[in-house]
1. From which structure (P, Q) was relative contact order in percent (Cα under 8 Å, 6 or more apart) calculated, if the value obtained is 42?
2. If distance in nm of label points 7 Å out along Cα→Cβ at positions 45 and 61 comes out at 2.2 when worked out from the coordinates, which of P, Q was used?
3. For semi-axes √(5λ) of the Cα gyration tensor in Å, the calculated result is 30, 20, 13, so let me know which of P, Q that is.
4. Ranked by FRET efficiency 1/(1 + (r/R0)^6) of positions 13 and 133 (r between Cβ atoms, R0 = 35 Å, to 0.05), which of P, Q sits at the highest value?
5. Name the one structure among P, Q that mean count of other Cβ atoms within 10 Å over residues 29-36 of 19.6 was derived from.
6. Looking just at FRET efficiency 1/(1 + (r/R0)^6) of positions 53 and 93 (r between Cβ atoms, R0 = 30 Å, to 0.05), which of the labels P, Q belongs to the structure with the highest value?
Structure P
Amino acid sequence: MAKTYEPIATQTLGSATTTVTFSSIPSTYTDLVMVIAGSTSSGDGYLQFNGDTSSFYSSTRLYGNGSNAYSDRISSFGVTIGGFTNAVSIINIFNYANTTTYKTSIARINNPAGYVDATVNLWRKTPEAITQIVASAASNWASGCIFTLYGIKAA
């Protein structure tokens, strides 16, 4: 099997912060994958592309706890990636370097507090390549959170 995931950058937080930035993302991959392991003080996490904090983002989320299932639709200032409490989230960002299409992503979160979450996201801004990703939190990302950005090579 060919090696297709290539680490671009990893950041481990030494102290709590509200944002983590990955910039100068090369356009040499087909897709991106971000893996976040850790917690926020409370609330959801979001990704923002190329400094865009507008309302060009929309999300449809499904989540459940084993007994109940829920869904919601969100128009927000970033790609919704769910709530974090010692969770692991994997966000697939498709066709990120394409300059002719809107950007789509899927965020999956496995939270040991007892629920799973899957969110489909759309960034509806005028199509442009993603060169910067900012992971922001409704509150702080906790010290010790690990953020890793991978590029997916063409097969």
Structure Q
Amino acid sequence: MKFETQIGGHAGTLSIDADRLHYQREGGDPVACEFSCEQAGEGAYTVLLNGASYQIVLLPAGEVWVNGSTFRAEVFDPRGLRGRRGPDSETGRKSIAALMPGRIVRVLVEAGQTVEAGQGLVVVEAMKMQNEMKAPRAGKVAQVKAQPGTTVAAGEVLLVLE
């Protein structure tokens, strides 16, 4: 079965046949590779693509954490009633929260600043790794709650976009 995707704001198609994954981003070349997936906990998976391992955690609001990076990813059944939404269809206030407990290393933006989709917002150190939280869409920073050097809990709001 073929699915439509929105991954990091880019449309594409995805299909999985037994142990092969086929993906084509709109306007890009098709990619086919060996594929396997094992559940590693609730909402967590270990995925092998051509022998390379990826740790994946499904987050709220269509966000995905993959080996330390976070981005939006949505998969649609083209036969469904919902249909594909464009990358700019999300509007309104958006809270950016810590994915796991950690320490704020750097705040890369300030209140009132305009940001682009994918732009770095805050760097959080967790489990000896520094993770840059990125803007899921273009917008304006409405509020910055994160302060360098402070510790944060998983799910704690770091900043708000509008």
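1. P
2. Going label by label, the one that fits is Q.
3. Traced to structure Q.
4. Result for FRET efficiency 1/(1 + (r/R0)^6) of positions 13 and 133 (r between Cβ atoms, R0 = 35 Å, to 0.05) over P, Q: largest is P.
5. Matching structure: P.
6. P
Where a number appears in this text, it was derived from the coordinates with a stated rule and is not lab data. What you see is a predicted model, and the numbers here were worked out from it, not measured in a lab. Cβ atoms are built from the backbone, for glycine too; each structure is taken alone.
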